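Some structures to go through are shown next.
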Structure I
């Protein structure tokens, strides 16, 4: 697939360094949030109080990095007046870090609900229903970060395609949890918490898809948001 990305090397070494800094900071933030999601899911599946508290505390570092990246991007816009591919890079980074930060927020929800389940009087057994969905979401997020690091549109399209499987798994879990609440009303509160965690994982999948759509825009110069996968492929061929 031919790339339309042409981030040039500039006469100013400091400008080159600033663009590279933005790219590396984005990847760093993505890796941080990926770790949050992994730990958030683990804290929930194993009902690990200490790990859940670590995930919640770590969210401040993600927020601080988002602010730092925003500042670097704002400085580039103000002082360099980037054009063409350089401008697309800065715009896409600004949009992407918003979705990455929200992924971190959803990871925190997993750990907050883990703590509530641990503290409840009717502590539920480990919520293994979420294991497969969580693994799908983590794999897609990891692949999305890898695609961004390599400006790999084909890889990004595969991640977008995988989101359908995530949605189907979420629907299956929702039906299962509704059945369990009907069978044992005593567990309604904790089962609802698990349902909210399933929703958080599904939203992580949506944000991951957004990240990949921004990458398509960055590399191909085509805005493919709110577009079916088939139409995306037609537009960028």
Structure II
């Protein structure tokens, strides 16, 4: 049911996350970057610490927490790990990663300072995230799904269609499980967007603007990993400054 004072909202980018920082549950969606990599790491039992930037402070932060700092996709060397989900899938002997990104990771890092429940979601684990929210949050609790988007060269928000789809995938399952929830008009729109593309998702993800950029840069495998709809049962929930998988028994 759509209402102006709905319990379920959708926002974009860091400013949107800040605006809804008091939501009971915040779901960060960054399909072609951070949250897909997060889901792959969680599949492998690797703990992820989000961080706001990849600079000297990130190296210090990783050292402080006994973690491996990922490098930029374009600068990765053999044996190193990058933000690429394929790189994380192939990594060996890693227990903890600091995973900076200018969008999804930055948003999650900022939300760690609030009391909200923050979850990382993508197309791979959208169904698992929706079920966990449906099972654990009741009453008048509010849910905000934040599509991270990307950034233009001037730092302004660049909304991305894959973020729209990822948010819609989470909400489509959540509203199927919890039809009692009231939703904003924006939430209805992202669900409709997901339903319109779900049957053509792999090809649509490769041909959308962000997908084409990755494919053209030689990262087709990352887009293919991002298109693994429903492949992951992980529910990465931010506890302190680290994501803990609540999709695991006892999580």
Structure III
């Protein structure tokens, strides 16, 4: 006979953002996103406050446990409260954001190419389900060796260098790969930026970027403001 747990907790790699009309759960080990509608989101909040599973219907508990979003515990262990994010203006998924590619005027630097190669080496170093876990661990490792914050000019130059390298790179160089390569490139000079990973709603979507000591998103469009940071790694500590 299977004993149904009465207590559980959310692992630290599971983060929640509540937009009101949807609560997004991001698993930073698998990079999977699970969305809870308002009623289920209220169950999650209530259980998070106590560590008890009583507020959540048994079938929902089973699904959350099976997905690894909750793990059983012998005693009540409250977990991280969801981050409250402003509800977006309803667009039914039809909102548009400017996007495009600009061919670089010159070739990539060896250092920027090395940074991108390192990102891809980390991605290929293990199984696909744990790729995000390896990448965030590598960002933490790179950030730990930094000694001073990068200036806005240094950060912009690093992003431009990585984008030039990405133009000719034979693999995916979207926001995740690009932002992590920037962290690696600056860390080689012991310069710190904060790596950010966030979520926006309508539709639910993810984005990664870097910001400087003053919390300014570097070389990002205005639309990045729609993303609520869920995971940030690396603290520039102080103004240079």
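Structural remarks
- Ranked by relative contact order in percent (Cα under 8 Å, 6 or more apart), structures I, II, III are topped by II, which has the highest value.
- Distance in nm of label points 7 Å out along Cα→Cβ at positions 48 and 80 from the coordinates reads 0.9; which among I, II, III: III
- Which entry (I, II, III) yields the derived value 19.1, 61 for Rg and Dmax of the Cα atoms in Å, for residues 16-111 alone: III
Read-outs throughout are calculated quantities, based only on the coordinates presented, and are distinct from any laboratory measurement. Since the model is a prediction, treat every value here as computed from it, not as a measurement. Cβ atoms are built from the backbone, for glycine too; each structure is taken alone.
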